[in-house]
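No lab work stands behind these numbers, since they all come straight from the coordinates. Source: prediction; values computed, not measured. Cβ atoms are built from the backbone, for glycine too; each structure is taken alone.
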Structure P
Amino acid sequence: MSYLLDTNIVIFFFKGRFDIDEKLDAVGIENCFISEITLAELKYGAFFSQQPEKHITEVEGLLKEIAVIPITSSIDLYAEEKARLRKAGTLIDDFDLLIGCTAIANGLTLVTNNTKHFNRLQNIRLEDWTK
């Protein structure tokens, strides 16, 4: 099985919380990916932090170990899901929607602690490694 790590899971990994490092070892880092959107969020967070150099170094280190999945293959699904969710009155944030659609479009299980939020997407597979 292959996994797309949500931004919050990567942050927990950086902070040493919830034994995310052990879970990555168990499934194999080569089976884990992040979205371009997660990369953007991580870099924003690093630059916004009080220790930008330290956090940019963490992000760059992660990029040596984990592949980044482009969002291009998920654009049509994103548009369909956003329209469906808007009609239902249950929109989610665009970045989260793109991350979720990237997981679906690439046949990946999304690892997040925000399963209630992502459950709104059709055909998504979710795991919460914080429990």
Structure Q
Amino acid sequence: MTLEHAAIWTNDLEKLKDFYCHYFGGVANNKYTNSQKQFSSYFIQFSGGARLEIMSMEGIPANENDTVTKQHLGLIHLAFGVDTMAEVDAKAQELQKAGFPILSGPRKTGDGYYEFETLDPGNNRLEVTARL
């Protein structure tokens, strides 16, 4: 069995699509819109086969995931894997230079990874990891 996709609600569909396509090499499908429900979405495909659905619809409450300590129960982050520690460092530097916060790391973890944590434009937590 495989995990088919994960989904994220957003108030700025185009900005989030552009973020994942630009910084993580995703390829978006054509935008789907259901005008009756005022719902729109994109599926973004990544090189390893994973997909991310980003969705927009009026009335979805804001994400308060804005600091290291402000977390919640349930799905908390997406992790993108790279091959080397140097790639983790390079991505952290690229995102920090573009104005995205680095919440932790890059660092070696006790469970065999080198990683950092950041937020996307919708305040969704992301990790970029390499196995040690």
When distance in nm of label points 7 Å out along Cα→Cβ at positions 80 and 104 is computed for each of P, Q, the largest belongs to: Q
Answer label among P, Q for the case where helix-only ellipticity at 222 nm (-39500 (n - 2.57) for each DSSP H run of 4 or more, over all residues; to 500), calculated from the coordinates, equals -16500: P
If semi-axes √(5λ) of the Cα gyration tensor in Å, for residues 48-87 alone is calculated from each of P, Q, which structure is the one that comes out at 26, 18, 9? Q
Identify the structure, out of P, Q, from whose coordinates relative contact order in percent (Cα under 8 Å, 6 or more apart) was calculated to give 31. P
Given a value of -0.60 for log10 I(q)/I(0) by the Debye sum over Cα atoms at q = 0.14 Å⁻¹, point me to the structure among P, Q it was derived from. P
Comparing FRET efficiency 1/(1 + (r/R0)^6) of positions 56 and 112 (r between Cβ atoms, R0 = 41 Å, to 0.05) across structures P, Q, the largest value goes to P
